[in-house]
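Engineer: I've put the structures underneath this note.
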Structure I
Amino acid sequence: MDHMKKYWSEELELIRKGINGLDGYRTIISNHYYRDRQSDRGYDEMDVLMAITTGRIVEGYDCGQHPTQRNRDPKRIIIGKDKYGEWVVVPVAMKSSKEFIVTTVFPPTDLKRYGKYLVD
C-alpha cells in the first residue's frame, strides 16, 4: 500500500508531464476503460486530467501486490477532483520510467478505504 512512498510526489509530477507529453513522458487512458467502463461511469479525458492535476497519490503497490486485482506493473492510486469538483479515483500503472496508463476511473464509493483521503 505504501510501495515506494518517498517517490510519490516525483512520480505524480512525471504522470502529469505525461498528460502533456512533455520531455518524452506519456500518460494514456487504457482501452479497457474506454471499451468496458466509460459508458457506465461517464468520466471523460477532461475528468482524468483534472483528477491527476488536482490530486495526489494515496496508495502504491508493487507488481502483484494489489489486494483486489492482478497487477503486472507497479500501480499508484490517485484521488483528485473531476471537472465538476467531485472526487474521483484514478489508478495508474507504471509501465516504464516514462510511460503511465490510467487503468480505470471510478468514484470513491468505498469510504472505508478512501474516505480518509476525501479532504480539501
Structure II
Amino acid sequence: MAINRTYKPMLDAMGITYPQYLVLSVLGENDGATVGAIAQRLFLESSTVTPPVKRLEQAGLVTRQRSAEDERQVQVRLTDAGRALLTECDCLGQTMFARSGMTAEQLDDLNHRVQGLRAKLVE
C-alpha cells in the first residue's frame, strides 16, 4: 500500500498503471519477450499479464506479434513512445530509494532476502 501511494501519483501523471509499468520495465530489460516470459519474470500467470499488455498496445506503447515459429507465443516489443515513457519512469526507482531512508547496500540486502523467501515458498 505504501509503495502504491508513492508510485500512483507519478504513474497517473504518465497515464499508466502499476501493472503496466511492471510490463514496461520487463521489456526494458528484454524487449521482444513473450507474454509468457513477461509473466514468468513478474511471477504472475500469463492471463494476468495479457490485459495490461493489451492496454499498452492500445496506448501505442508496445506492439504484439505472434511468433512465426510458434503461433501460441506472442512477442511484445516497445515502440518508440514506449521507450520514451520507460526513460521517463526512471524517476520512480530514484524516488523510492530516496524515500526509503535506506542505503543502497541495505536495499540490495533486502532484495536478496525477499528473493530468497520467494524461492523457498515456491519450492
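Engineer: One of I, II was used to calculate distance in nm of label points 7 Å out along Cα→Cβ at positions 55 and 71, giving 3.0; which? Each step should come with its number before you reach the end.
Structural biologist: Working: I: 1.2; II: 3.0.
Comparing all candidates, it corresponds to II.
Engineer: Continuing with this model, one more query. Here relative contact order in percent (Cα under 8 Å, 6 or more apart) was calculated and came to 22; which of the structures I, II was it taken from? Write out the running numbers ahead of the final one.
Structural biologist: Numbers: I: 25; II: 22.
The correct label is II.
Engineer: Okay, moving on. Computing helix-only ellipticity at 222 nm (-39500 (n - 2.57) for each DSSP H run of 4 or more, over all residues; to 500) gives -7000 for which of I, II? Walk me through the numbers on the way to the answer.
Structural biologist: Details: I: -7000; II: -21000.
It was calculated from structure I.
Engineer: Also, I was wondering about something else. Which structure, out of I, II, was Rg/Rh (Cα atoms, Kirkwood Rh) derived from, given a value of 0.93? Display every interim value, and only then the final one.
Structural biologist: Details: I: 0.93; II: 1.00.
The correct label is I.
Engineer: As an exercise: FRET efficiency 1/(1 + (r/R0)^6) of positions 23 and 39 (r between Cβ atoms, R0 = 30 Å, to 0.05), calculated from one structure in I, II, equals 0.35. Which structure is it?
Structural biologist: Of the options listed, only I reproduces it.
Engineer: Give the label, chosen from I, II, of the structure having the highest value of mean count of other Cβ atoms within 10 Å over residues 31-38.
Structural biologist: Details: I: 13.4; II: 17.2.
For this comparison of mean count of other Cβ atoms within 10 Å over residues 31-38, the top structure is II.
Engineer: With mean count of other Cβ atoms within 10 Å over residues 47-54 computed per structure, which member of I, II shows the largest figure? Working shown, then result.
Structural biologist: Working: I: 20.0; II: 16.2.
Max of mean count of other Cβ atoms within 10 Å over residues 47-54: I.
None of the figures in this text is laboratory data; all of them are computed from the coordinates on show. Everything numeric in this text was worked out from a predicted model, so none of it was measured. Cβ atoms are built from the backbone, for glycine too; each structure is taken alone.
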